[in-house]
Structure I
Amino acid sequence: MTDLATLTSRTRRRRLSKPHWRTHLVLGISLLVMIYPLIWLVGASFKPEDQIFSTWNPLPLHGFTLSNYTSGWNATGTSFTVYIANSLVISGLVVVGNLLTCSAAAYAFARLDFAFKKAWFGLMLSTMMLPFQATMIPQYVIFHDLNWVNTFLPLVVPYFLAVDAFFIFLMTQFIRGIPRELDEAAAIDGAGHVRVFFSVILPLLKPALVTTTVLTFVWVYSDFLRQLVYLNDNTKYTVPLGLNAFVDRASGSSYGGLLAMSVVTLLPMLVVFLVFQKRLVDGVANSGIKG
């Protein structure tokens, strides 16, 4: 009887541990629905212009061509290499700015004691409720008076002043989860706040730093409105503005080149996400739920 009960218990556990085929079917259909737009985008980029919207089939079964990529690369009058390079420069500088200043501000909120600390922290969080459209005109006036319009400076410099409240909050929550005993041990050895920050906190802050890196890169790389407001010269355009140049409401749009260049612009974000995927998940899981 004991052996029979044990066998029955093991069978039940196996049934519970193995997902039912219906679960796999539902997940498979859901996955197909979610990735179909991406599959269609890639497939349509290899179709001739007249076949892009002729069928729902995303695969180029009736014609395969690379002309969309060759013609689209210089279709706007400026090489798409320029747009990608501009986007990478801006995104890279913003990532550096966020990592340096947001981590320093987070350390101050998590470890230092200063007047009205909670009030400043609450005020900092309240800035997340302000959309860019609400502050767009005052910021433009300031940058116009500084002669920064049509340069990368308005898109980069603010991030070296710890303006991204979301990442400050993210790192603050992560630092609060680091035992204070490590800080105290370093202080006993004569370390000040600067050394504690660089030698103790930053090495343990890697998951949150990776999360900040990936999210900042993706958000800035794909940003359209800020870049549209401040950049006027075609040679300073970024990827979103370069893609927008394919859309001409007067003479018609070059959808083949637009789709081909859209595929090209996805590659940097895809590479960044694949490289940092594991650390990104760890950073989100370990930083956002701590008190």
Structure II
Amino acid sequence: MYGVVTRNPDEVEWPDFDRAFYEVKDVTGRAAEPLPDAVNMVSCFGDTAAANSNPELVPVDDEGTLATRDQRYFDWAYICPTNEEYRAGLLEIVEDCAAANDAVRLDDVGFPREGYCRCDRCDRLFAAWADENDRDGDEDDWFEWRAEVITEFVAEAAEKIPGTTYLTLYPDPYPGHLYRRAGLDIDALSRYVDEFVVPLYDVHYGTTYWLETIAKGFQSLLEPLDTPFAIELYAVDAEMELDDLIHATEVAEAYAENVFFGYDASNAAAALRRKRADEQDGVTHRPDDT
């Protein structure tokens, strides 16, 4: 199955795609009304506008560094996942999305990086958790507590979604990395998630060996859980050759259940049309060996 990720309402009805994902809330904080004919997407803890308006919402590390775009390794600002008021607002958005379409995709779920969050609220909540569970409060306990915070949020969101619950994963399948980086316990999350989505973005896909390596890693990670995953490719026509996007699609669909295309429906549709035409003519594009 092929899908498109878009911010343009008219593109969700394009016949080239089997499924459309529509951004209702993105990482900038931009909001839109959910659509009935799309899987509505919610950027959960990525929200630059909210962070700019209220820096107290932003996670900090043990040195007090804010998780904002001012840091070289963040492309947008984050919100602390333990902020109850913000979480409640997110769940209301999820509920609105589910009322429009019974499938919803959760994006940007988790803590921003391994060292976050060390705000006063997180320290207080972690200490209470450690005391309640008779733990020492060491680093391993801290990672476990973070994972419980995120799993609890996803479970609450999934309860409001009557259809398919999609969850986007940071593209790092190496054992333990998602857990330590973002607080994502894949085993625990698989009980609430129907399909994971892995964005593997490049501006031209001139080579595809790295894409295959990451895709295989996620296949190995998720296959024992019987939870399907999709690969999302970047289709924006900047330096993109159509044949390279087709090659990337063929690699992705060899490992993933579904392939989605991000943010340029025209380019994605053109690639799919050519791919389908070539298949009818008996021509197969194969990924480069380099």
Structure III
Amino acid sequence: MTTTTQPAGTSTRPSATVPRAAAPGRRAARALLYIVLVIGVVAMLYPLVWLLSASLKPADEIFGSAGLLPDTWNVANYENGWISADGSTFGRPLLNSILVSLGAVTGNILACSLAAFAFARLEFPFKRTAFALMMVTVMLPAQVTIIPQYILFNNLGWVDTYLPLVLPKFFAVDAFFIFLMVQFIRGIPRDLDDAAALDGCSPGGIYLKVILPLLRPALVTTAIFTFLWTYNDFFSQLIYISKAQLYTVPLALRQFIDGTGQSDYGPMFAMSVLSLLPTLVLFLIFQRLIVDGISTSGMKG
């Protein structure tokens, strides 16, 4: 009887067989996924492409032509929209919106992080009750509180200033961001707090030296969404601001719409394109941090 010997180091494991139909099936599923993604991209980008195209069309061609490319290129829309009838430029509302948004970002980052640290790490009476009441405010629509807030700010003489838009942010009024940071802080090991306390750190020192550096993803998420929500806010700014020199971008764009039907759509679309530039620049600069912040914030705990 003869026996066959197998060289050392070789495996006797049977080779895996892949069904022939599996590979074409995976390719078909991947192709279908790509088609769905392309359709989604086109659906999201089409309004922006249409807006850019409309900003370069004459007034009679904006709604009279279905094509995206203008038959007649009208760059004058940007010039007419930038300089208003009273001689002021659209740069003033742009600057106003950026300043108000940056003020709101600063207030939310400072106040919400402090409130979140207190709820996540400190012990004080009625802590759970206060946290529950704070979460209830998330479900309150802004229209419910706008009247008492307006009466309060009017009595303080803050109407026609930016104080109602910025100053409340320094008192941790956005419960959503507090909850987001609380969830993130709960995922940070308490051993780090104990080690810092052994080194002589007070609660304030633990917040500054331990929690705040590790809270960066949640802080970035808070900053980005606060900037976008404040920059695009129309309702609150319409309520509290009536002076033309204090107008922000949403209020300035509203001036192009005439209730009598004589709306100047070309310049309005042109300034709408320019108003997108700050948010576009913000996204390009902080693209990686935005993705990291959204994917990690609130996922621990």
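Given that helix-only ellipticity at 222 nm (-39500 (n - 2.57) for each DSSP H run of 4 or more, over all residues; to 500), derived from a single structure, equals -21000, which label among I, II, III identifies that structure? Don't skip to the end; give the middle numbers.
Details: I: -21000; II: -11500; III: -19000.
Matching structure: I.
If Rg and Dmax of the Cα atoms in Å computes to 25.2, 87, which of I, II, III did it come from? If you can, show how the numbers build up before the last one.
On the way: I: 25.2, 87; II: 19.5, 66; III: 27.9, 108.
Computed on structure I.
Where a number appears in this text, it was derived from the coordinates with a stated rule and is not lab data. The structure displayed is predicted, hence computed values, not measured ones.
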